[in-house]
1. Taking helix-only ellipticity at 222 nm (-39500 (n - 2.57) for each DSSP H run of 4 or more, over all residues; to 500) from the coordinates of each of I, II, III, which one would give -14000?
2. With distance in nm of label points 7 Å out along Cα→Cβ at positions 8 and 40 derived from the coordinates and found to be 1.8, which of I, II, III does the value describe?
3. If volume of the Cα convex hull per residue in Å³ is computed to be 110, which of I, II, III is the source?
Structure I
Amino acid sequence: MRLAPIDRPPTLVARLAARTMRRQLGKVMMPARVIYNRVPSWYRVAYALVGFLQKGLEMDTGTRLLVQSWVAMCNDCGFCIDIARAQAVQEGVGMEKFSALPDWRTSPLFSERERAALAYVEEANATRRVSDATFATAREHFGERGVVELTILCAVENLFNYMNLPLGIENDGLCAIAQRRAA
């Protein structure tokens with residue numbers, strides 16, 4: 001990690017967020033300690049973005065978390081992979097597909113709908129564009145709103161990845177905590 005964590009939240013909002021994280025995640029996540037405590041107004045922005053992804057999308061939770069995980073894996077963001085897996089455990093989504101994500105094209109675990117989503121975000125993430133064929137397949141499985149939701153998911157996940165990666169924020173052990181709590 002390139003910056004030392006700030007363990008004393010600097011504002012009331014930061015202190016409340018830290019308390020909420022401890023309750024929900026089992027610890028204060030590293031991006032809060034490294035990024036948000038240095039720029040406390042970011043707490044509100046991040047909270048709004050995460051809240052939108054969790055409650056403002058029509059996409060089912062399992063597909064959303066697979067998409068977020070795949071984008072994070074494509075970008076090699078260990079923290080984002082970890083927190084998506086922790087959320088999957090908390091939501092009761094099986095981990096089998098998350099472990100098989102690198103083989104989503106051929107694994108029998110994935111539906112054609114999930115493959116369409118993963119192909120769409122992989123292509124969008126790699127080139128910032130998608131081919132007509134990839135777009136048509138995603139549209140067929142998700143409709144117009146769903147394609148926009150996939151695009152938003154890819155963009156927001158990239159935002160979080162691009163904050164964590166340059167600062168060296170890696171796996172925070174959140175999935176392991178969630179698995180212990182679920183056992």
Structure II
Amino acid sequence: MEKKHPTKKYPIIGACGLNCGLCPTYYSDGPSRCPGCCGPGFWQKHPSCRFITCCVKQKGLETCAQCSDWTECDKVARILDWARHRDSVISYKPMEANYAFIQKNGIREFARLEEEKMGLLRHLIDNYNDGRSRRFYCTSCQLVPLERLKEVLETAGMDITEDIDIKEKAKILRAAISNMADSLQIDLKLRK
């Protein structure tokens with residue numbers, strides 16, 4: 001008999017507070033593809049996630065930001081401290097802001113905005129990925145405000161015509177996003 005695992009209404013929102021749908025491994029085609037937090041196949045890849053155990057299994061929440069005890073939680077304190085200094089395959093910089101947003105506006109509104117970011121990311125990957133830009137677009141969609149990314153796409157789109165190849169399209173768009181991020185003092189490099 002297959003073991004019954006808890007599910008989440010919003011598997012793109014990690015129990016830790018990050019958007020799994022803005023991670024490069026979420027868009028991989030191979031066995032390393034991440035299914036999102038508690039998404040299909042999650043339990044085979046991450047059988048003992050400590051955030052899932054407490055947040056989802058024990059408390060039935062979508063994310064630790066919904067927990068009344070999160071400010072006293074050692075696990076959350078450690079990951080937020082780590083987030084101030086390091087990243088892995090995805091940037092941890094927005095974690096505190098994500099927690100604050102969820103507490104103020106609720107998980108539903110957070111998920112709606114994050115799904116909008118994912119839609120833009122999917123567009124970037126489908127139309128401007130030269131085979132080397134997926135991680136850059138993921139990080140950009142995670143760190144640059146959505147409205148500013150839309151502006152960049154619209155402005156850069158004027159320079160991107162159908163007759164230029166994908167490498168040139170990616171080059172133009174990446175430069176435009178980088179310039180926007182620089183003007184906002186947003187560092188798009190992951191901190192290892």
Structure III
Amino acid sequence: MTFPNSIFHFLLLLLVFGCQAPQARKALNKSSDAFLKQSALRNKDRFADQNKALETVAKADSQHQFQRGEKGYYYAPSSGRATQKDRPVKGDWVEISYQVEDLSGNILYDFKEVATENFLVDREDVLPALREGVKHLRKGEVGVFLFPSYLCYGYQGDGDKIGVSQPLKIYIHLLDHQKN
């Protein structure tokens with residue numbers, strides 16, 4: 001009789017202790033937004049550093065008179081400021097060619113290497129730098145632009161010649177412009 005009794009006690013204990021709800025583990029990282037805060041601080045520092053570099057290059061360039069754009073870039077159209085009616089606006093069709101340099105003036109992609117781009121301004125997915133740049137040009141004009149990395153290839157680069165978080169100097173030639 002001891003054998004069935006011990007099985008009964010074992011099953012009873014298993015039933016009592018086996019039916020308890022599992023205990024939740026406590027989080028190891030008590031501050032879950034610490035990573036996001038650190039990332040934001042790194043981005044602010046990167047933005048400030050790139051801003052200083054762009055400003056330094058703009059001031060040092062004696063061939064162009066740069067103006068600061070709304071989104072943190074610098075631009076110098078070849079013939080001064082185009083009037084609003086001459087410039088492309090949202091929905092206009094444009095055809096451009098461009099050359100990409102680093103801030104030291106080393107050519108990364110020249111006009112011959114890069115295929116011409118055709119797009120509707122602010123309606124198609126193209127490099128934000130190109131989208132912003134064409135808005136300052138007239139047909140036939142070439143502009144020089146100094147762009148922070150977030151308007152170019154961002155924190156990934158292009159996987160070839162453009163590095164991670166690299167600000168760029170881009171020459172944009174507006175080959176054609178048709179109003180919508």
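Values in this text are rule-based calculations from the coordinates and carry no lab data. Model, not experiment: these values are computed from the prediction. Cβ atoms are built from the backbone, for glycine too; each structure is taken alone.
1. This value belongs to structure II.
2. It was calculated from structure II.
3. I
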